[in-house]
Each structure stands twice: as C-alpha cells, then as structure tokens.
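S.K.: For reference, the structures are reproduced in the following blocks.
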Structure 1
Amino acid sequence: MKINVEHVAKLARLGLTEQEKDKFAKDLSAILDFIGKLSEVDVDKIEPTAQVTGLSNAWRVDESIKREAPSRKKILDNAPEVKGGYIKVKAVFE
C-alpha cells in the first residue's frame, strides 16, 4: 500500500529529510500491507468477543465506617493540623 509520507509528516508537524521520507514510506507501506493481511482471515464462525479474561467489575457498597471517639481522637491527635474536628490539608484546587 502506498502512503503519502509528506502529508503525514505535515500533519504530525515533522520535518523530514528526503532519506527519511523514503525510509518511512517503505516502513509505513510494509506495516499497512501486514495489517491488510488481517482481511484474509476467515472470521465467519467466530463470535464477537468483548472480554477474553472472564473478569468482571467487583463493586461494593460505599459505606462510611463509624469510629469510636477514642480512635478518632487518636487520629486527630496525630494529624499535623486540625480544624473544626477534621484534618486540615492543603488545597488541591485554588
């Protein structure tokens, strides 16, 4: 398959020498020819596949954990800065 390397290079904003253009033209043509071989494969009896490993998402209910007052106090005591009963952290978005 023939490919217009100059056009692809322009789209990718690449400056190519004449040697590079020739090399890439050969390489890209070889790649596209190889991919074209996939059309020769008979897939009539093959079922479409979306998931090949059999894995599925494992979802759990998002539940808060109630902490006992001594445990909460211990956590807040170890925090570098506390404000209003919560651990104060730096702003992520300003």
Structure 2
Amino acid sequence: MAGSRTKAASAHFKTMVQSDVPQGRNGKHKEIVSIILDDLDQLKAGAAIKVPLAELDASKEKVRSALNRATRKAGRKVATATDATFLYVWNESA
C-alpha cells in the first residue's frame, strides 16, 4: 500500500482579496429612490412631485417602502400619497 496521504480539500469557490470586496449595497430601487430624493431637494415648500406609476419597475408599495428606508436613514421627513395613476411625494414641514 502506498503512503496514506490525505489530500487537502479544494475550495468550491474562487477567492479574492478582502479589500476588493464591494462594501455598499445597491438595492433594486436605488435608481428611482435617488431620482425622487434629488427632485425633493429642489422642491419648493408646499409642492409635491408626481411619479407616474406606469414608469415604476416595481409596485408602488415596494418603491414607497424603499423610499421610507432611505429617508429614515438620511433623517428626512417626507410624505407620500397615491391614486390610480401617480405616486405623490413631498417634503413634510417641521
């Protein structure tokens, strides 16, 4: 019987340097939420933006939820409303 050497198990996945691992998370709704937040930055008091629901890639509920997470994280106060055609978003006054 030849030597009883145990073979080292090979890795199942490729490896990389940890410093090259991306640290940020770009969620599915990042683009539309970023656009809405940019528009809110330019919005005059007492005005709201109208986002056509037909142009959303996801449901209005999912976009509203993503927007809520982003505004809470940024410490912003915004309000939303919807009808059959639009998602309305505006800055809440303090």
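S.K.: For which of 1, 2 does helix-only ellipticity at 222 nm (-39500 (n - 2.57) for each DSSP H run of 4 or more, over all residues; to 500), calculated from the coordinates, equal -12000? Walk me through the intermediate numbers first.
M.R.: Numbers: 1: -12000; 2: -9500.
Of the options listed, only 1 reproduces it.
S.K.: Between structures 1, 2, where is mean count of other Cβ atoms within 10 Å over residues 52-59 highest?
M.R.: By mean count of other Cβ atoms within 10 Å over residues 52-59, the leading structure of 1, 2 is 2.
S.K.: Which one of 1, 2 has volume of the Cα convex hull per residue in Å³, for residues 20-59 alone, as calculated from the coordinates, equal to 94?
M.R.: Clearly, the read-out refers to 2.
S.K.: A value of 6.4 was computed for distance in nm of label points 7 Å out along Cα→Cβ at positions 12 and 68; which of 1, 2 is the source structure?
M.R.: Here the read-out was taken from 1.
S.K.: For structures 1, 2, which has the highest computed value of percent of Cα pairs over 23 Å apart?
M.R.: Max of percent of Cα pairs over 23 Å apart: 1.
S.K.: Oh, and also: When relative contact order in percent (Cα under 8 Å, 6 or more apart) is compared over structures 1, 2, which one is greatest?
M.R.: Across 1, 2, relative contact order in percent (Cα under 8 Å, 6 or more apart) peaks for 2.
Since every read-out is calculated from the coordinates, none of them should be taken as a lab result. Just so it is clear, the structure is predicted and the values come from calculations on it, not from any experiment. Cβ atoms are built from the backbone, for glycine too; each structure is taken alone.
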